[in-house]
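Visitor: Next up: some structures, all given as structure tokens.
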Structure I
């Protein structure tokens, strides 16, 4: 059984509230779970201590049993130093400029570098 520590959505429309749960990875997002280990309220301010509530002893236990955290949960738990912070790419590969656009950018950067070096040499 593959265990995941993930978020299960609750709350009302346009005002979500998430429970941090340990569940079998094959279960649906809001389906059956083994244990609730915390909560996350995105509408609270970032400095509010009740924004992310976690039970560190139980989370450490589930990690020792073999559970893996989802990316979002790992990001939330990294603030408590319970797991490593995942690498979040700012620009997804799909939205990155294509090959020709990258070549044009490279040519523009080289031209700008040449212009600055020429003005520096003229002074």
Structure II
């Protein structure tokens, strides 16, 4: 399975294996300055409601054409950086869900469900390993 909940990742962290991509809701209020949103210092890893990805190669191969519009910490935008911070604004969420449901990449059902919950937040992050 490509996507996991926090229980799975807590077990991995206990044994020192933290090489996992974290998808996290952006909990800053709408209207927060983008500088703060993409600041590495603003990120609090290992959230209980995050979705975790344990294979960056499969994720990148399957999802690089879907997550190709995020904003990096340096304010540039492009294909998902599996080693860095990627922010996706709320306006992008519905289109990403539609693309996932259309293309049906590995694990898309779990991801689409999680992204539906992301509609209640100020977008989401993909936090690389």
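Visitor: Taking Rg and Dmax of the Cα atoms in Å, for residues 34-105 alone from the coordinates of each of I, II, which one would give 17.5, 53? Write down the numbers at each step before the final one.
Guide: Working: I: 17.5, 53; II: 12.6, 35.
Working through the options, I get structure I.
Visitor: Looking just at relative contact order in percent (Cα under 8 Å, 6 or more apart), which of the labels I, II belongs to the structure with the highest value?
Guide: Numbers: I: 18; II: 35.
When relative contact order in percent (Cα under 8 Å, 6 or more apart) is calculated for I, II, structure II comes out on top.
Visitor: When distance in nm of label points 7 Å out along Cα→Cβ at positions 26 and 114 is calculated, the result is 6.2; to which of the structures I, II does this value belong? Don't skip to the end; give the middle numbers.
Guide: On the way: I: 6.2; II: 1.7.
Label of the originating structure: I.
Visitor: Next question, about the same structure. Computing Cα Rg over 2.2 N^0.38 Å for each of I, II, which one ends up highest? If you can, show how the numbers build up before the last one.
Guide: Numbers: I: 1.66; II: 0.98.
Comparing I, II by Cα Rg over 2.2 N^0.38 Å, the maximum is at I.
Visitor: Comparing structures I, II by distance in nm of label points 7 Å out along Cα→Cβ at positions 50 and 98, which one has the largest value? Please list the in-between numbers first.
Guide: Numbers: I: 5.1; II: 3.0.
Comparing I, II, the top value of distance in nm of label points 7 Å out along Cα→Cβ at positions 50 and 98 belongs to I.
Visitor: Let me ask something else about it. Identify the structure, out of I, II, from whose coordinates FRET efficiency 1/(1 + (r/R0)^6) of positions 2 and 74 (r between Cβ atoms, R0 = 30 Å, to 0.05) was calculated to give 0.65. Present the calculation step by step, with values, prior to reporting the outcome.
Guide: On the way: I: 1.00; II: 0.65.
This figure was derived from II.
Visitor: If you don't mind, there's one more thing I want to ask. With mean count of other Cβ atoms within 10 Å over residues 58-65 as the yardstick, tell me which of I, II scores highest.
Guide: Working: I: 14.8; II: 17.2.
Once mean count of other Cβ atoms within 10 Å over residues 58-65 is tallied for I, II, the winner is II.
Computed from the coordinates by the stated procedures, all read-outs in this text should not be read as laboratory data. This one's a predicted model, so the numbers in the text were calculated from it and none came from an experiment. Cβ atoms are built from the backbone, for glycine too; each structure is taken alone.
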